[in-house]
Structure I
Amino acid sequence: MIELESIGRVYRKNGAAVVGVQNVSMRIEAGEFVAILGPSGSGKSTLMNVLGLLDRPDSGRYLLNGQDVKDLDEKALAGLRNRVIGFVFQSYHLLPRTTALENVQLPLLYSKRTDIRGRGEAALEAVGLAHRASHFASELSGGQQQRVAIARAIVNEPAVLLADEPTGNLDPAAAEEIIALFEQLNGRGTTVILITHDNSIAQRARRIIRIQAGQIVSDVVRDGAQVSARA
């Protein structure tokens, strides 16, 4: 589904060149649950932005479902994001004085879907919050707000769910609920890519890609007690 070939991204900061990622190559197959693990400043957020079509690499090639995205204009990239990728962020990014259902429906306004309310209700049902549909986001707990954010991310039935530190603002119990929800979604066929600095969270994924100083330093797949290197 996703193939990166020698991806590089360099930023300018205070007149100096800052390497985000360099020479990053990987393949992520449909249906995988992958954690990209690294400390602050390791390049994992840059990699997330590239994977999510939010940023363009300076070098290398990115194939999404076999399509080279390099020459797509901003409108085409936005359409591809809306159809294929769902985003979950650490800070939820919900509209506080808008109901849970209305927040979930937002991505549908930019699609050609006609059954907006039904899809929004189904997404909330999938994350166990159908009973909170009419509550404002500001009335929900942190864990519930993140569930609404996940419902919003899956309302368009994306093939890929891209989550950036989704448990960073949650207590351990709420974090466990969110990771369990990702496991359920992955079990239904959604490809889940989890960006995290937390090793205990990363261990819940079936595959862990460690990134350091903008480069992949290890890539392992876990199969029960077996740990094998991913070429």
Structure II
Amino acid sequence: MRRVLPPLILFSVLLAPLAATASDNDISKVNGDVRVEAGQHAGTAKSVNGDVDVGDHAMVQLASTVNGSVSLGTQAEAGELHTVNGSIEVATGGKVDGRVQAVNGDISLAQDAQVGGHLSNVNGGITLHAAHVAGGLETVSGDITVGANSHVEGGILVDKSNNGWFHWGNDRKPVIVIGPHAVVTGTLDFRRDVVLKVSDSAQIGTVQGATAERFHGDAP
């Protein structure tokens, strides 16, 4: 499974495209929000110190920001979504072909949202509401909820903090919940202590580094 980049390196990776030569259908701002209107097509939508909002049924190749949040509207499509210091939300039926990646922010997928690549953050919750992720989930210190009827391929990785580049200073155990009728294929690999709660109607792959606590009903 792909590893999350350290925040300082990831910051540089996400910031680099902002300096690239813009094409006619790119939208880029510094100290301001970026909006891709409903139904509009854009190459990239990028900001520094601002949010990026992709409207319903719109299409972008990349939505990326530093110090801001990214939202993908209902049945909108994107190649990738990136942010540093902000959340990512994918609305009902939204589709991302590649990666969804955040540092210091929550990631939420609404019903029927689809991510074709890897979904990861370092510090923040990950929540799936009857959504599908094909490339696995990864975090360091965030909680993960794979909600009812969600499907994750490629497993789950909760990595340990690498004190060589950053120290999160948080010894709290992440809580991992696999909800009713959810399916997680691949290895659930926990490299730090976690609390793992799995519905008795869920299906999961091999678990490493934790013991699953089964629960009955809608939630633990």
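From which structure (I, II) was distance in nm of label points 7 Å out along Cα→Cβ at positions 35 and 179 calculated, if the value obtained is 3.0? Label of the source structure: II.
Determine which structure produced the value -1000 for helix-only ellipticity at 222 nm (-39500 (n - 2.57) for each DSSP H run of 4 or more, over all residues; to 500), calculated from the coordinates; the candidates are I, II. That value comes from structure II.
Taking mean count of other Cβ atoms within 10 Å over residues 139-146 as the criterion, the top structure among I, II is II, with the largest value.
When distance in nm of label points 7 Å out along Cα→Cβ at positions 195 and 211 is computed across structures I, II, the figure 1.6 traces back to II. Structures I, II were shown, and relative contact order in percent (Cα under 8 Å, 6 or more apart) at 10 was computed from II. FRET efficiency 1/(1 + (r/R0)^6) of positions 67 and 91 (r between Cβ atoms, R0 = 25 Å, to 0.05) was computed and gave 0.65; which structure, I, II, did it come from? Of the options listed, only II reproduces it. Calculated for structures I, II, volume of the Cα convex hull per residue in Å³ is largest in I.
Quick note: the coordinates plus some simple rules give every number you see, no bench work behind them. The structure presented is a predicted model; accordingly, all values stated were derived computationally and were not measured. Cβ atoms are built from the backbone, for glycine too; each structure is taken alone.
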